[in-house]
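Just below sit the structures, each encoded as structure tokens.
Any read-out appearing in this document is the output of simple, stated calculations on the displayed coordinates, not a laboratory observation. Note that the coordinates shown come from a computational prediction; the quantities given were computed from them, not determined experimentally. Cβ atoms are built from the backbone, for glycine too; each structure is taken alone.
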Structure 1
Amino acid sequence: MTPTIRTVIFIYMLIMNLIGFFLMGIDKHKAKKHVWRVSEKGLFLASIIGGSLGTLLGMYFFRHKTKHWYFVVFMPLILVVHIVLLLIFL
């Protein structure tokens, strides 16, 4: 794989992880204020399309969704899948 493609993938993953992290923070803030929130599907989507590390770190940094079993189980699982895919293809 060429260095240019690796750079693009790195930048994409960085941006998606920042988005995932901040989505968790935004959702936590909105939950405290009892206003419209980010859907759980939206949080999982951000994780699946490349923000798995960011959403997982955001979960524990903001202490958000840590009591929902499906977040505790599937967010780390998505991260493991992403790591394996990166190791295989990079």
Structure 2
Amino acid sequence: MAKATKTEKVRNLFAKGNSVTWKSLRSKFDLRSPAAMVGKLRNEGMMIYENRTSAGVSYRVGTPSKAVIAAGQTALFGAQGYSQTA
């Protein structure tokens, strides 16, 4: 069986539903840039939210709001290609 890549390991961690700190991504997975990994997963379709506090940065996976979905549809298809009254 093939060894899981760093991307797969981080994706599996997010799939558990817990918040993940920037520091834990950096140390546990030996990532040079945890933000770049989060960006990569966002580009693959994961809805990852960033929470900045005085304690640092943490990330969590969530469900996109209707407003986010509507903005994406409008960006893709224009105002005439998407109706919010669906």
Structure 3
Amino acid sequence: MFYAALIGSGMYNTIPVFGGAIVGALALIGVYFGLNKVTKLVPIGMFFRASSILLGVLAVYFAYEGIHELSEGLEELASLYLPILIS
């Protein structure tokens, strides 16, 4: 369906659409064979330990950023509505 829309919008030249599809398919095949080789070399326990540490660090970072953005939003909201309530 996505390619049908791309081909339909390409009024004069559909070669880039098909070229992109071929390049994407070749990249996907390359990633598959590359990951297939790498997963046989890396011990699975070490991989999951490293990925769990990375996920934990990212969770803390995203929570920190979310709280920071929420506090900034509340400060802005207070600066908009407090003068109206005071006067």
*From which structure (1, 2, 3) was distance in nm of label points 7 Å out along Cα→Cβ at positions 33 and 65 calculated, if the value obtained is 2.0?*
1
*For which of 1, 2, 3 does helix-only ellipticity at 222 nm (-39500 (n - 2.57) for each DSSP H run of 4 or more, over all residues; to 500), calculated from the coordinates, equal -32000?*
3
_Which of 1, 2, 3 leads on distance in nm of label points 7 Å out along Cα→Cβ at positions 17 and 41, largest value_ = 3
*One of 1, 2, 3 was used to compute P(r) over Cα pairs in 5 Å bins from 0, in percent, and the answer was 3, 15, 24, 24, 15, 9, 6, 3, 1, 0. Which one was it?*
1
